[in-house]
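The following blocks contain the structures, represented as structure tokens.
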Structure 1
Amino acid sequence: MPTYVSDEILDRFRKVTSATAYSAVWRLAPPDGQEWFASANYQLCLMRGVKAYTPGKTLVGRAQTLRFVPARPDLLKQTRKGGGSPEYLAMGKCGPNDVLVAEAHTFDEYSCILGNMKTRQLWHNKAQGIVTDGAIRDLQMISDEYDLSVFAKNRSPAGNLPFLESFEEGQPINVGGVLVMPGDVIVGDDDGVVVVPADRAEEVIDWIEEQEEAEEFVIGLIDAEQVPPGTYYPISTETKERFRKWKAEKGE
């Protein structure tokens, strides 16, 4: 069973940027006992080619995954099941703290995965938004009326056919060169989209919160001493320990 990330942890992630989340994830060490996996680290956590199409709107939530594949007539016999189609099953899993994450992975940058009519299900369910390496259409309505955050490769008036068809939901997917597992934490803002592995989410947000406090401490040192930022930043282990000692002396 995948790790379930609580709403409380998600609320903590809402206070951070994608840049900070990225810094935290790529630093993650391999799980205990799996040090031999060091070459397969967590640095592939920032989606490539996926941009913010609702500037100013942030996005934090658990990933509900959907995969599109190249369309073909025999495939449509399997996938066109009305409300039981893969896309609607995936959106049906999306609630107030969930994000629909869809792999399109197509050479055609103008084929859309969703428009306003299908996306209405996400609005009904009060989902947080959409992330895809495909295109999106009816953006104005999705953004303004549905109040969804949208991160995509492109926007276009076209539909999914003849290039794409939704195929399966609830499985690991590749979006923008990043593995997304169902339940992973998605952190998106105008800088981009970062994927936080669900089973490391609490560890990541603990690191972020301490790091942000330490950065405020370092800013104080830089300003007080009028030294170049490189004197204390990036924050070394020695400076981090100095921060912890300072915090302990304050009784925090």
Structure 2
Amino acid sequence: MEPRTVITIDGPAGAGKSTVAKLLAATLGYLYLDSGALYRLVAWQSSRLGLDLADSPALDAFLAGLQPEMAADAQGFHLWVDGQEATPFLREPQVSQQSSRVAVLPPVRAWVTEKLRHWAQNGGVVAEGRDLGTVVFPRAECKFYLDAALETRAARRRREWQEDAATLSPEKVAQEIADRDRRDANRAEAPMRAAADALVIDTTDLNPQEVVNQCLAKIRELLPDTAGLKITREMKTG
């Protein structure tokens, strides 16, 4: 029976988590999970419904009824709500900004954690986020924490936003990322930090494949049989 493990990749915005996690998952034949997409989904759907996030009973009811379908394949991580794919809307700048605010809410964090653990229950997963190695999967066998200089992360985020970032100066994007870093690092519940047993990688001067190579070297050190691991990479589930 092939061993199946959980690999976590944490770090701040623009550190390269999504690109590296997708490449690593594809290399290993693992399932890719994006925790940030779930927070953005909560932000996007709650905004569409005009939900008052300060109304605790309403928030609890909303989360109980939010049962997205998930698909992961070579192209990435996709979410559907009520038959509509939400993925194209989740990377919009305003959704990303709002997601860091909903992420401080304990009920939202508990909802995201439950979804991730459910989807990862059989292992064979590369999951990326901000507290996966410390809170969501504290017993994960392989943990990584990616970071980079603020200016580099801001430039990457502007390229990701493409035309949506045209009206945002590099200084504005860098300030928004720095503000989010502070919120994520100083929140009372599950602050963003590197797990004690994580390999920390500075991606400032590295391309994605170079980062993946460092991850693979560590994984093979910890799990010598990793090269033979394979699971079905296309999956859709509720």
Structure 3
Amino acid sequence: MNRVKAIVAYDGTAFEGYQSQPGKRTVQSEIDKALVKIHKNERAHAVASGRTDAGVHANGQVIHFDTPLTLPPDRWQMALNVLLPTDIRIVGVSYVDEHFHARYSAVGKTYRYKWSYAEVHSPFERNYSVHLGRWRPDIEKMQEAAQQLIGTHDFTSFCSAKTATSNRVRTVRELTVERRGEELVMTIEGDGFLYNMVRTIAGMLLAVGIGWNTASDVKRILELRDRQAAGKTAPAHGLYLENVTYEND
């Protein structure tokens, strides 16, 4: 049996998230259907680095699957892309050893969140960035607030109350906010993220940028360990899973 690693990009707009759900269109269900066809209706299943919510996009999701087949990597990529819908693309394939696990072998993830400064938000961009409207956030204040979240902390205040795990401690290694043309971009990298953690951080930093909160509030809210203190979760469609890292990368 061979283990195959694939890097997946997808437009999350028309999906009910990554993870398979009965009666709903998901990224995982589409990938698994393609794998079953390649394996001539034999059971096949892809394991991902983690789930993404409905509307969230990915440039660098990572999956693995086990197969008795020995197709060259470029043939795997071609075969899967022929069978997958056009809002999912396989952008890289390689063989890995049996100890590799897309989720449990990961040592880091990078996400980006995008807001648009456009006076009129293009209908072609409405699903890929969040319109700032009349708001013009103070980026320096957002950067100051971001510094309060770098390091190892209990992020209970910055994750959904529905988060399954009781261990809410995570390490954020990088958190930046910068303007790129007509977009405001938050980039965050860490050892892993809790349910809705990145979107809650994005919502908090924007609140600081537009004056609803201060940078000092962020540290206080972090220490409170109370989700109600952190304010609104940012919309899903501004979020992208950019990269998953592994020790041997």
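Read the figures in this text as sums done on the coordinates, not as results from a lab. None of the values given here were measured: they were computed from a predicted structure. Cβ atoms are built from the backbone, for glycine too; each structure is taken alone.
To which of 1, 2, 3 does the computed value 37 (relative contact order in percent (Cα under 8 Å, 6 or more apart)) belong? Traced to structure 2. Here helix-only ellipticity at 222 nm (-39500 (n - 2.57) for each DSSP H run of 4 or more, over all residues; to 500) has been calculated and equals -6500, so which of 1, 2, 3 was it run on? Working through the options, I get structure 3. Comparing distance in nm of label points 7 Å out along Cα→Cβ at positions 87 and 151 across structures 1, 2, 3, the highest value is found for 3.
From which structure (1, 2, 3) was mean count of other Cβ atoms within 10 Å over residues 95-102 calculated, if the value obtained is 18.8? This figure was derived from 2.
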